[in-house]
Structure I
Amino acid sequence: MYTFNPGPSAVYPAVRGYLQDAFDEGWLSAPHRGERFTGLLRQTVADMKAKLNIPQDYTIFFLSSATECWEVLAQSLTPTKSFHLYSGAFGEKWFEYAKALRPASTGQLFGLDELPEIYTLPLPDESGDTDLVCITQNETSNATQLRDGFILNLYNRLGNALLAVDATSSMAGIQLKYIKADIWFGSVQKCFGLPAGLGIMVLSPRALARARSINERGHYNSLTAQYEKMLNFQTTHTPNVLGLYLLSRVLADREPIKVVHQHLQDRAAKLYEYFEQATQLTPLVTNPETRSTTVVALQGAPALIDEVKRRAQAQGLQLGNGYGTWKAGSLRIANFPAIPDAAYEQLVQFFAREFA
């Protein structure tokens, strides 16, 4: 069975061996305040920076999920309000969550095929009370993507506000330009090819300085408390030691992000070209400039979508459901590094045979 579900998604086959190693080496009961764990965390941080091209002066934190990052950012970096620019369900959920904690927060929706015009956006106003501008770099729900140029132009417009980027379904899959934003975060159950249960947040020196100046300590996982622990490669909470061990092993074995990025980009181009011409389903996102590299969404009549998923499942191909507004009339195909090329060859053969 090949799974193309966009999360939790396929894990690297080597994870089976890593799990056995973790058990044999005693990691499942390793104390998280001991030197062995801090050595693991130190090496994991070093490997992340090397393999993903994260600047050396950026700080990496480990949490339970990307969703927890929403909470931490609202608590620790948003004393007044945030502004959210979103095109799909996960960006909207982030906005709704932020409003629950900071009611003054505002948001703006844009379309699937639309690249927002930055100079018309209601960005930080003259009062300067917008603390955080929030975007979803890769919107998993509808397979849209904001590319480097847009993020850089947005960053250059923000003044004192920080730019926070949800990269849940692109981190470790595409080559992100970390210097173009202040906060990046994601989870490991997508492009890292690992089981769910571990979140990653990356902060620029500017964001870290802001967190320390705000110095919010009313919450257990405040950024100030997390930073103080990470100085000694520890966490505020009992961490997911197994998840961190698996992350360390995957990072050590995988190719640099430049190689991974090119492979996924080439594969995405072939998939979009095929589905634009050869099947009864068509790409949900019609503008090539806003299409995701790591998630491909196809649209069609709900009855056809159901039939495609049913027949695919019978042939060992698990396709992802549509999500949110597009749930009934779309399906999603993950283009993640852990899914082998052979899976996509089989998928294209299936569509050519059944739905050409």
Structure II
Amino acid sequence: MRILVTGGGTGGHIYPALAFIRYVQKIQPDSEFLYVGTHRGLENKIVPETGISFKTIKIQGFKRKLSLDNIKTVQLFLESIKRSKEILREFKPDVVIGTGGYVSGSVVYAAARMKIPTIVHEQNSVPGMTNKFLSRFADRVGICFPDAAQYFPESKTVLVGNPRAQEVVTSGKSEVLEQYGLLPDIPTVLIFGGSQGALKINQAVIQALPKFSQKDYQVLYASGDRYYNEIKEKFDVEKINRNLSLQPYIKNMTDVMANVDLLIGRAGATSIAELTALGLPAILIPSPYVTNDHQTKNAQSLVNAGAVKMIPDADLTGESLIDAVDEIMNDSEKREAMAKASRQEGIPDAAERLWSLVNEIVG
């Protein structure tokens, strides 16, 4: 099968696409893939390193305020559709899957107009403008949160989950925490704010570190490169206590997540897919800087299920963080109840479900 995947701008659009590609490569090795992104998006750095064929188109997003730039945006959109059709004629895909971002708008729309089977994959509980637009033309819409169904045509919409979940769930218990100077048999809290880190989370952790050092549980904090040196200057973490480990970045994150007891971080769609697939309880701190405040809505769906505790970014302090962690880590019954609720919200066979959707429309 020839599959064209498009999506970009953020990791939340890229990593699910790559996870799906890796899944299909395992079960159907003779499949051919093409990934279409933009010159400036994060996908331009990530995808070429995977060895997957990669092409780009030029496009930009609309300004939400009146702006002359929007005239250029319309012009680029029309040009990008023409470029997309050229790519589609050359590659001749059996199906086109768009995972979000402006680039998928052009490619999926062009494919639909050319009568090529199309799928839109929406990772968040509240969809972006591009996927709302595309849902009118695509053959199917795959969603990850039941709440997202209200925004799409009922006859086209299927709950499939996020393919990243299926990758994570294959990780098992191991001694991986020893790589970070921690003991594998002690309850562990993992804190991270994304690959670059998050300022408010970093500030709260700095305030909390002295108290964390006095706890019976241990803490692994991935600060992000930009905040790592700041913490190192203020604290000699190794001398505070052996139950603290500070890292700029964790490359084997899926293995680490499978071996901790509580996760603390932002409420991006990929993180939520991973933690629910593993059945991890979590404390989520939604980023206030995302479109439509979708991280808060992502997190709220899990709060309602009893799987996570949410702390608004504006309310996050060292004290509120310590209190929330203690509430969960010092109560094994509460932690297990949250883990059970998290597991029930997870979709560990998401890549398989999306693959079934592909086969359904390709025929």
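Quick notes
- Origin of the value 1.9, where distance in nm of label points 7 Å out along Cα→Cβ at positions 91 and 171 was derived from one of I, II: I
- For 2.6 (distance in nm of label points 7 Å out along Cα→Cβ at positions 107 and 283, calculated) the corresponding structure among I, II: I
- Taking mean projected area of the Cα convex hull in nm², for residues 259-314 alone as the criterion, the largest value within structures I, II is that of I.
- When distance in nm of label points 7 Å out along Cα→Cβ at positions 211 and 299 is computed for each of I, II, the largest belongs to: I
- Label whose coordinates, when relative contact order in percent (Cα under 8 Å, 6 or more apart) is calculated, return 16 (choices I, II): II
- Which of I, II yields 17.1 [mean count of other Cβ atoms within 10 Å over residues 83-90, calculated]: II
Values in this text are rule-based calculations from the coordinates and carry no lab data. Since we're looking at a predicted model, the values are computed, not measured. Cβ atoms are built from the backbone, for glycine too; each structure is taken alone.
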